[in-house]
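Next up: some structures, all given as structure tokens.
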Structure 1
Amino acid sequence: MNKYAIIKYPVATEKAIRLMESENKIMFMVDKKSTKKQIKEAVESAFKVKVRNVNTTILPNGKKKAYLTLAKETPALDIATQLGMM
């Protein structure tokens, strides 16, 4: 699966911004069939960052959301700025 087919779009809610600032996490909506390993590899190659942890959840509307904890060297706010969220 191609990395751009796995990562659909970033989530820019108040909760997402708060997690970026406090816990260095960034949220993406991802392909429902993708695994945590595939999500981690896709984000690492697309944004040239080190991902420490991936948590996923399936929402009631059937979409899949991934919470990615980034390494300390890479602030999540930098990624958000690259994506035009900030």
Structure 2
Amino acid sequence: MVSKELLEILACPSCKGDLEYDKVNDKLTCRNRHCPECGMPVDDAGQCSSSECGKVTMNPVALSYRVEDDIPIMLIYEAEKLSLS
């Protein structure tokens, strides 16, 4: 379980957005729009903000970060990609 103090300062490493904590599944989820390829933020037109990726998507995803032994694993490339619909 992630401490309340840590939850107050954590943000999504991709977009700096707010995170929701799921105590049952021990995961932190950012519901902002992210590229399904690289996990970086996308704009309203679906354009990825990464200069290396730069893809356009019509199906952006949310990112879910697992927690192991009370430590959030905040690595974009390890985040689970969740449908926003």
Structure 3
Amino acid sequence: MVSPKHRSGSKRKVFVKTPGGKTTTHYRKRKPSSAKCGSCGAVLKGVPRELPSKMKNLPKTAKRPQRPFGGVLCTKCMRSKFKTVARAK
């Protein structure tokens, strides 16, 4: 029987092959949902889907794309925002 701390839907099963040839089950935390665009809600490209504990060890350049509004807006919304700003001038 699985220990009570692993009897939860919040854990995911990872099947690991041991050096002896057996397959054992490890229980790991599920990954968080992917980052979404603040304007349209589309999934952001270039933003990793990691646990906060792993995200804090990543360098800043790996956490979001290097462009204006990187990690906040998708490219489509970013371009439309620049067009509206350019028209206003």
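The numbers here are math on the coordinates, done by the rules we state, and not lab data. As the structure is a prediction and not an experimental result, all values here were calculated from the model.
When relative contact order in percent (Cα under 8 Å, 6 or more apart) is compared over structures 1, 2, 3, which one is greatest?
Top value of relative contact order in percent (Cα under 8 Å, 6 or more apart) goes to structure 1.
Work out the source of -10500 here, i.e. which of 1, 2, 3 gives that when helix-only ellipticity at 222 nm (-39500 (n - 2.57) for each DSSP H run of 4 or more, over all residues; to 500) is computed.
The read-out was computed on structure 1.
Comparing Rg/Rh (Cα atoms, Kirkwood Rh) across structures 1, 2, 3, which is largest?
Working: 1: 0.92; 2: 0.99; 3: 1.21.
Answer by largest value of Rg/Rh (Cα atoms, Kirkwood Rh): 3.
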